[in-house]
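Take a look at the structures listed below.
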Structure I
Amino acid sequence: MGGFGDLFPTAGFTCGRPAGLVSAVHTAEEWFDVVNERDEVIRRATRRDVHTQGLWHRAVHVMVFDGEGRVFLQRRSFSKDTSPGLWDSSCSGHLDAGEDYDAAAVRELQEEIGVVTEGGPPPERWFRLEACEATGWEFVWVYRLRHDGAVRVDPDEILYGEWVAPAEVSTRVTNRPEEFCSSFRLLWPEVARRLA
């Protein structure tokens, strides 16, 4: 498999309690559910407050594989408030206030890469990450989906994407970890272990 030049521009771990602040800048007034150590909703807060105060909240990552077993990776837009320009899962995102994990996975697939699963079952829940600094204090459900159709990236969210063989992803994460989001570096070894 080639390097990051083969691009398609249109196409539970436990960590511990938050210890510090996480800076973020975002223009939209989004609301998230704030959760406790058992991932139970305790209140709501704005995206800005959740990120600047390091509050526990919820997110999803979806790993999309094609018929050849390659995974679609996205390179995040430089306009993103966290991890701009870094490589990440096929799609990922926060749960909106009142939203459940499965609904968020379906929504993020459609919004970020144009894959529509509405009307059918959501992607398969694969494994869960506990909230920690590497996840940005997010409890994360990681999903997987087989998809052989078109991928249409949202240019506001994603610079471009690439289909990559899992072994090549492992090599890149090992050799150039600084090019990947911290949450992806945390979840990828578990993905690789489950694919082996």
Structure II
Amino acid sequence: MYPLAHVMAGVLIGLVLAAIVGDRRVVALGALGAVLPDPIDKPIGHIILAGTVNYGRIYFHGLTVFFLILLTGLLLYRHRRRIGLLAVAAGMASHQILDGMWRHPVEWFWPFLGPLPQHHYSEHFLWDTIRQGLAQPSEWLFLLLITGLFAAFYRRELAAALTRLTGPSARRMIFTALGLVILVALAVGWRFLL
């Protein structure tokens, strides 16, 4: 599970879609779709269904849910000219490709190839996987890249929000606090690397 690698793929898809359709919101929606399957399927599979399925790539990692979202997105686009759900679907498709779901046909084509099979993972598998993901230097690099891309792409919106919410001294305090948060995050990430 490398959530920021998925987010980065969704951001890149969103940037391409934004250039095509001229709607900047699709960048964030593509990123949302790219990460969405994990925070839904992992807790369901490894916590709620731990006694039966115990697998984190189930419903939102499959083509059934993907095609339902895609179809709904196509209908919304056709009738209301809203592309947001199509961006979410494109992000979800990237997630399935990066996870190599074709290697798990029963889960990918669920329910058409039968019920979800039972897997055997330790009861701490989900938390161990999260810790391993945080220890990856690529995830920290993706965090910096994603933050930079969002800051650059949405700079007008961020500047307008900061101007509305704060005066100059409060802005300095917010940027200082944000800098400290980034330093602490990097320090924590560095600790995982050692």
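Derivation of every value follows stated rules applied to the coordinates shown; laboratory data play no part. Model, not experiment: these values are computed from the prediction.
Consider the structures I, II: one of them gives 19.2, 61 for Rg and Dmax of the Cα atoms in Å as calculated from the coordinates. Say which.
Value 19.2, 61 for Rg and Dmax of the Cα atoms in Å corresponds to II out of I, II.
For percent of Cα pairs over 13 Å apart, for residues 104-151 alone, the calculated result is 71, so let me know which of I, II that is.
Values: I: 62; II: 71.
Traced to structure II.
Determine which structure produced the value -7000 for helix-only ellipticity at 222 nm (-39500 (n - 2.57) for each DSSP H run of 4 or more, over all residues; to 500), calculated from the coordinates; the candidates are I, II. It would help to have the intermediate numbers written out before the result.
Numbers: I: -7000; II: -23000.
That value comes from structure I.
Another question, if that's okay. Given a value of -0.85 for log10 I(q)/I(0) by the Debye sum over Cα atoms at q = 0.23 Å⁻¹, for residues 32-95 alone, calculated from one of I, II, which structure does it belong to?
Computing log10 I(q)/I(0) by the Debye sum over Cα atoms at q = 0.23 Å⁻¹, for residues 32-95 alone on every structure in I, II gives -0.85 only for II.
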